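I've put the structures underneath this note.
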Structure I
Amino acid sequence: MAGEAPDRDHMAALEKGLAVIECFDAAHDKLTIAEVARATDLSRAAARRCLLTLTRIGYAEFDGKFFRLTPRVLRLGHAWLASTALPQLVQPFLERLSEEMHESSSASLLDGHEIVYIARSAQRRIMSVGLSVGTHLPAFCTSMGRVLLAWREPQDAQARILAGKPRALTPHTVTDIAALMAILANIRQQGHCIVDQELELGLISLAVPLFNARGEAVAAFNISGQIQRTSPQQMAERFLPRMLALQAMLRPLIT
């Protein structure tokens with residue numbers, strides 16, 4: 001804001017470098033300087049300096065036209081995984097749930113307007129894109145995302161949804177902000193969420209929050225399947241009791 005004193009502890013160069021790393025994804029695995037500048041709202045000169053610095057320290061490579069990230073970037077994510085107990089804690093519970101129910105299950109955290117997968121047990125491929133630890137998906141139209149948004153303050157949840165510029169991914173996707181806020185209020189009241197073909201046609205998912213010992217919703221986990229095998233009502237009847245039991249078992253273990 002105009003007239004606001006600069007934050008002396010804020011490293012703008014570091015922020016720009018991380019923004020450059022984040023603009024690479026499965027659909028943009030190689031980018032030019034101009035493409036990075038557009039994706040990050042940086043000047044071409046700033047984007048070039050960031051890319052060349054990342055290349056110099058081994059986080060990117062350049063073939064004369066395109067820049068790509070290198071496997072060294074995985075060190076950033078591994079540092080978090082190695083420093084938190086939550087993924088290791090929930091993984092065996094997800095594996096047990098998947099084996100018992102013969103469906104895939106996952107756990108995630110809220111990351112801005114998206115969810116990020118922190119653990120997963122896959123029984124079969126359920127989406128056209130591969131899901132794994134580190135995968136990001138929109139929060140507003142996923143069962144785990146809606147659960148996590150429902151346990152935020154309404155103003156915060158709405159701001160996160162709007163920041164992601166929600167768009168319809170299928171004919172069933174709800175994008176109206178008033179409708180989404182009403183859905184979140186209902187999820188908070190009933191304690192779980194079912195999303196029926198809003199993320200991808202044929203995909204249905206049931207999620208519940210993971211609470212810590214203080215009663216805070218710190219993560220979410222789900223079971224996902226195909227609508228051809230189970231209806232929303234059948235999913236709730238078959239899976240919800242077991243998921244709530246696991247939720248209760250995990251609560252005193254999560255700090």
Structure II
Amino acid sequence: MSYKIIFSDIDGTLLNKDRVLSPLTKSVFRQLQKEVPVILISSRMPEAMRHLQHDLEIAHRPLICYNGGLILVENKTVSSTEIPVTTIEKLHLHNKELQCHISLYHNDEWYIPQMDKWAEREESNTKVTPQVLSNSEVIEKWKKEKKGAHKIMCMGDKEHIDQIVAFLSENFEDQLHLYRSKSTYLEIANKEVSKLTGIKILLDDYFNLNLEDAIAFGDNFNDYEMLKAVGMGVAVENAKPEILEIAREITFHGKEDGVARSLQKLFKLS
């Protein structure tokens with residue numbers, strides 16, 4: 001089959017051991033973008049994705065950010081699904097004794113309560129510098145601005161993250177999607193969105209293509225739905241066992257140019 005669009009996850013999938021784009025990945029994407037649209041799809045904020053778009057020469061393409069919570073076309077918001085500020089406030093109050101790090105994200109805003117080891121690690125990974133503002137101040141700010149969060153990131157000791165998961169599962173099971181990339185990391189999004197919902201919006205409204213026309217690459221639990229639904233769901237070798245199980249194809253490790261090497265084969269590139 002001739003595939004007509006490509007979606008790729010970033011972390012764990014597209015970047016090499018130095019957490020940057022390899023020369024081969026850049027070369028393959030530059031060749032491909034003349035033939036088919038290439039879309040980055042991630043839990044990252046827009047600013048943490050744009051420099052990668054620029055390096056791949058796909059800055060003119062849409063972005064699916066925050067696991068589908070925010071979709072940008074020509075740098076304009078076409079879909080936005082937030083976590084209500086009232087929910088953020090309840091989480092903040094529950095966290096007062098636990099003292100986990102809570103990062104709050106809205107579009108290109110990233111607020112942290114203090115520059116600690118968690119924030120420094122995220123800043124290093126994403127190449128984005130956050131703004132320091134307490135959770136309570138952000139909540140009051142967003143109440144006035146009628147905003148919510150596209151993503152909440154909780155980071156802390158495993159036992160404290162366990163308690164936050166238990167609290168949110170008990171009180172917001174129908175509202176929130178909880179994604180635990182590590183035992184010490186918890187990403188929170190509105191339950192209405194996923195990478196698959198983001199893909200469907202772009203395919204239906206902007207590209208006039210079907211899911212069968214798409215290739216998607218991923219490695220983790222938040223890639224499950226999209227890899228299962230598209231015409232060619234490809235898992236990198238280092239993907240979670242559940243992802244390897246449902247992938248149509250398994251390519252090389254993400255740190256060993258798995259995405260680029262798979263695309264070379266599928267599109268017969270040099």
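Readers should treat all values here as calculations from the given coordinates under stated rules, not as data from a laboratory. Only a predicted model underlies this, so the values are computations on that prediction, with no experimental measurement involved. Cβ atoms are built from the backbone, for glycine too; each structure is taken alone.
Observations on the structure shown:
- Which of I, II leads on distance in nm of label points 7 Å out along Cα→Cβ at positions 64 and 192, largest value: I
- Computing Kirkwood radius over Cα pairs in Å, for residues 24-111 alone across structures I, II gives 15.8 for structure I.
- Ranked by relative contact order in percent (Cα under 8 Å, 6 or more apart), structures I, II are led by II, which has the greatest value.
- Given -11000 for helix-only ellipticity at 222 nm (-39500 (n - 2.57) for each DSSP H run of 4 or more, over all residues; to 500), calculated: source structure among I, II: II
- Here Rg/Rh (Cα atoms, Kirkwood Rh), for residues 120-159 alone is compared for structures I, II. The highest value is that of I.
- Which entry (I, II) yields the derived value 32, 19, 18 for semi-axes √(5λ) of the Cα gyration tensor in Å: II
- Structure (I, II) behind the derived value 1.9 of distance in nm of label points 7 Å out along Cα→Cβ at positions 88 and 144: I
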